[in-house]
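Here, each number is a calculation from the coordinates, and none is a lab measurement. Just so we're clear, the structure is a prediction, and the values are computed from it rather than from any experiment. Cβ atoms are built from the backbone, for glycine too; each structure is taken alone.
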Structure P
Amino acid sequence: MPPRRRNTYHHGDLRRAVIDAALQAIREQGSPDFSLRALARRVGVAPSAPYRHFEDKRALLAAIAAEGFRLLADGLRKAAGTARPGSLDHLRELGVAYVRFAARHPAHFRIMFRPELADKTPYPELLDAASDSFDVLTSGIRAAQESGVVRPEETGRLVRASWGMVHGIAALAVAGQFGRSRAKIEAIARSASEALIRGLEA
């Protein structure tokens with residue numbers, strides 16, 4: 001006898017269920033190699049049900065990416081709250097928090113920077129979430145410049161360089177290049193952040 005389908009849509013949780021099923025598939029496969037129909041089977045609803053919440057697969061990926069950027073921004077703010085704004089310690093914690101986020105949420109991280117989502121304007125939720133997380137990094141470096149501990153170059157240039165460095169470490173961590181020990185990944189993130197700070201100091 002085939003498994004009975006659960007009509008989660010009528011309970012108001014189908015959107016969340018589809019996102020969770022997509023994240024699980026990404027964790028299993030390492031990429032979003034699935035269709036909305038396949039996710040519907042995972043959730044146990046009719047093939048057309050996910051389209052009630054997502055126009056197409058890209059819209060689903062945009063929702064996952066937006067959620068990822070919100071989690072990233074939250075993680076950055078919590079970590080930054082452990083150090084004085086404008087200090088080098090503040091920047092160090094931001095760098096570590098970025099890598100920590102990627103290690104804890106690899107499925108989100110794999111989606112957030114996909115080429116098909118580079119243009120975020122069709123997805124206001126994603127655009128706002130990405131801008132918010134980037135603003136945390138920008139504010140951290142600008143505050144350090146204002147306090148005199150980071151050199152007074154064009155802020156955007158320093159932000160892009162810093163982001164590129166910590167993002168590279170995070171991507172390597174997600175790819176398993178540092179193993180699966182979170183303690184080891186944290187230690188590598190701290191070493192990388194120290195190197196980054198030495199390059200930013202006034």
Structure Q
Amino acid sequence: MNEVLKSFLINFSLKDGLSPDRESIKRQLSNMNGMYSDQKAYEQLIKEDPLIYEFYDCGILEKESSIAFGTSITYPGKVGNEYFMTKGHFHNIMDTAEVYYCLSGCGYMMMETMRGNWETQKMTTGTAVYVPGNYAHRSINTSDLEPLVTFFAFRGDAGHDYGKIESKGFRKLIVEKDGQPEIIDNPKWEN
């Protein structure tokens with residue numbers, strides 16, 4: 001029997017990304033153990049266990065012909081001098097691309113391949129970032145005041161692989177230095 005996918009509607013705010021129609025998936029600092037380079041700062045802040053980011057998934061069927069989409073909200077804050085960020089992920093189907101449209105706030109999209117190619121794109125309200133296939137990617141909020149809110153879309157059956165990033169991290173970090181974002185080598189990175 002052929003499955004028929006019906007249209008559906010989801011409401012979400014263009015300002016804050018929140019949706020009254022869905023339950024968000026939340027990531028507290030305790031869900032980010034090992035992701036930040038300054039372990040002492042992490043251990044100090046974990047006592048408060050702040051909400052780092054949350055996202056709304058539209059809940060579509062995981063098939064090639066579907067498009068997964070939703071919103072992601074990365075809150076302002078830092079662990080030591082490293083900005084709050086999403087965990088980051090590859091897709092299970094590695095050559096899957098993804099698009100992020102910045103609804104509000106400012107920050108960066110950090111991207112890197114398994115072979116070590118990396119780049120960043122600055123995100124501000126109204127900009128879209130195309131993340132090519134084979135790139136791990138994470139959102140980083142560089143504002144001290146407002147959340148970084150993005151709308152995302154990708155192939156419905158692509159899945160998420162967080163494990164490679166959790167075990168090794170990204171090669172580069174974005175930290176605050178003299179009040180400005182700066183890209184540095186990750187001191188925890190091992191070849």
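Looking across P, Q, the calculation of FRET efficiency 1/(1 + (r/R0)^6) of positions 60 and 84 (r between Cβ atoms, R0 = 41 Å, to 0.05) that yields 0.90 traces back to Q. Have a look at P, Q and say which one yields 68, 35, 28 for Cα extents along the principal axes in Å, as calculated. The value was obtained from structure P. If helix-only ellipticity at 222 nm (-39500 (n - 2.57) for each DSSP H run of 4 or more, over all residues; to 500) computes to -1500, which of P, Q did it come from? The structure behind it is Q.
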